[in-house]
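> Input: structures, listed below.
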Structure 1
Amino acid sequence: MIRHHILFTGMGGALGAIVRGYLGVLINTNFPWAILIVNVVGSFLVGVFVAIFAGYESSFSQHIEIISLGFCGGFTTFSSFSYQSVDLFRSGKRFHALINIFLSLILSIGAAWLGMTIAEYFT
């Protein structure tokens, strides 16, 4: 059973990474908008999934791990966010780096809260 769980989590992660990569190509600008959007949307989805599956039995709790650790883990890109923020600082774009850090943190945390609040309202 645990092997299937790990396999499905990995498959979810691969799918999330593919979607993230596609968005990175689709939204190609000087400012890391794609990473910001991915982090905010991924945080929102994690909030929604956690709230939806919180009241179910333990068999459903595995689904939340597959979705949040798998797809959302592969989809969100905090490591890429960190690298791009450092790169912006190193390239002399300190203002862009600070805006990127501020927006990523505030909007992602807010999106997780909003996702949980919306999902709890409907469940």
Structure 2
Amino acid sequence: MTLIVPGPVVLDCPDPQALAGFYAATLDWEVGGDDDWAVATGPAGWQLAFQRVDGYTPPRWPGQEQPQQFHLDFDVARAAIDEAERRVLGLGAELVQPDEPERAFRVYLDPAGHPFCLSLR
């Protein structure tokens, strides 16, 4: 039997090094790669990879003219959510949907326009 191990989640973007740097700084991970392919690597070998796409068009959240296709969720302890928000905003994220009493997450756009959430665990 062949053992199949999932590789990194790969995001298209205009600047792989910059976007890998954003996520690596957000998660305290390491960055490697080059101008066309960069990888942020964390504990136990978890990876997010970023590939250059010329003419990249970011998703339009929440609209569907250019759908998001997927998004990343990051779990954060309730006591740390405001600190985590300051961190991602300081790194270049944009808050597009704050949490509300009936929701347990906040939605952001990364510097390349991909939506991601900080979710209360």
Structure 3
Amino acid sequence: MNGENEILDRCEETIIHPDIVEKLKKELLTEQKSYNLSEFFKIFGDLTRIRIIQVLSLQELCVCDISTILNISQSATSHQLKILRQFGVAKPRKDGKMMYYSISDEHIKSIFTNGLEHISE
């Protein structure tokens, strides 16, 4: 595409704005926080985990019910729930021989809902 209206993904000239650059450098996340946030968002990059997050955002459920609703094995469900639990996305509750899961807090519901709203626009 070689026209006047072509949008470049770079500057045509190199002009640094030192005041802006220095201010924003001070506000950048540390490498560790950036890494942790990147790992956290990877949780939302798996279809099965997204579906589990969706059903858990609606109601606390036992592993058996989650498996049935999503039509996946209990083993696969448990594996994904373990990952969600490790990242603080889902929390377990044991009741006798049954293990129930729910979303850990409102932040997770908000992230899910905001993402859904964004793709629905």
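> Computing volume of the Cα convex hull per residue in Å³ for each of 1, 2, 3, which one ends up highest? Walk me through the numbers on the way to the answer.
Details: 1: 92; 2: 144; 3: 187.
Biggest value here belongs to 3.
> Assign the value -5500, calculated as helix-only ellipticity at 222 nm (-39500 (n - 2.57) for each DSSP H run of 4 or more, over all residues; to 500), to the correct structure from 1, 2, 3. Mind showing how you got there, number by number?
Values: 1: -26500; 2: -5500; 3: -18000.
The read-out was computed on structure 2.
We did not get these values from a lab; they are worked out from the coordinates using the rules stated. If you're wondering where the values come from, they're calculated on a predicted model, not measured in any experiment.
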